[in-house]
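Below: a set of structures, written as structure tokens.
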Structure I
Amino acid sequence: MPASDAAELRYATLTVGDAGDGVLVVTLDRPEVLNAINTQMGLDLLDLWTRLAAEPERARCVVLTGAGERAFCAGGDLKERNGMSDETWRAQHEIFERGFLALLGCPVPVIAAVNGHAFGGGLETALACDFIYAARGARLALTEVRLGIMPGAGGTQTLARAAGERRAKELILAARPFSS
């Protein structure tokens, strides 16, 4: 992919770089909040995956990672969600769902390079990728159930496909972090 193509992909919450040989490196870039997914990041990711589906020649492969050393992605930005009206929350969730579906349907292989914690929507994002490679110290979990929230981006299905139904039930219902 020409470097100019990567330069065209500019986002408020993502950094996109060309690693050469058609490899696009996409970094979730909100390290101050452990790369939590807010509405803007949801819009940015939806646009990115939609563009790659429409123009798969942009890249041969995408590596998705998180900025900073502590987290790949902490999941949904609950501070942004706090105080949202039901209508605003539903609109945000629609953006998130469309983004996850666009990632799942992306014709370009996507590798999650999980460089730190991946909780909630962060783990769901990784599970929507074609491959996951996690750093030795990475911790992963669908912790929403501790808050009485159902994993809302397909995590209950994608974790079962990756780990098996019984192990997925254990991991989801316990909401305990597990290692790579």
Structure II
Amino acid sequence: MHADQESEYPWLADEKRILVSLLDAGIPTMGVCLGSQLLAEAAGAPARRASEPEIGWFDIELTEDGKQDPVIGSLAPGFEAFQWHSYRSPLPPGAVELASNATGLQAYRVGDRAWGIQFHAEVAEVDAVSWAVNYAVDEDAVRIGIDPDVLSAEILERIGEWNVLGRGLCGRFLEAAA
């Protein structure tokens, strides 16, 4: 699903309202991929279709602000991230851009309590491989010619190190939230 598909997934409207209330209350929040797009929309920047989907491993570079950020800063100067999305969000008004790549915004912070990341720092091996094997349910993955065998092999080779990065990012978010 995508952030603009409220007619197909009516619960997305409720999610956006909840995110607005979290932002208003200053409650620590982390949005991942679709969650990042919904968080950006709640902060005033509606998601839109990316020029090209990002499915697989992509380089991400931290901004100067990102290098100083308590959650993402230790990933400086950049890293290669696992991605699976066809939409992106612009930087919300007043937010700080933390990381980007050629496709666009990859991480941002709203105030000092809410972060959005476009990449999948949370994904486990079983889920990432399942996405690759079942790629045909994603019309954009089919359109760009994903090779499920190649992508699955890359996931199996790299997911252990990726999960270490994800656990570190999660731990830093929890520390910042405390």
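As an exercise: distance in nm of label points 7 Å out along Cα→Cβ at positions 64 and 104, calculated from one structure in I, II, equals 1.2. Which structure is it? Walk me through the numbers on the way to the answer.
Details: I: 1.2; II: 2.5.
Clearly, the read-out refers to I.
For the read-out distance in nm of label points 7 Å out along Cα→Cβ at positions 136 and 168, a value of 3.0 was computed from one structure; give its label from I, II.
Clearly, the read-out refers to I.
A value of 22 was computed for relative contact order in percent (Cα under 8 Å, 6 or more apart); which of I, II is the source structure? Intermediate values should be presented prior to the final figure.
On the way: I: 19; II: 22.
It must be structure II, since only it matches.
Taking distance in nm of label points 7 Å out along Cα→Cβ at positions 56 and 112 as the quantity of interest, name the structure among I, II where it is greatest.
Working: I: 2.2; II: 4.1.
By distance in nm of label points 7 Å out along Cα→Cβ at positions 56 and 112, the leading structure of I, II is II.
Just so you know, all these numbers are worked out from the coordinates, no wet-lab data involved. What you see is a predicted model; the values in this text were computed from it and never measured. Cβ atoms are built from the backbone, for glycine too; each structure is taken alone.
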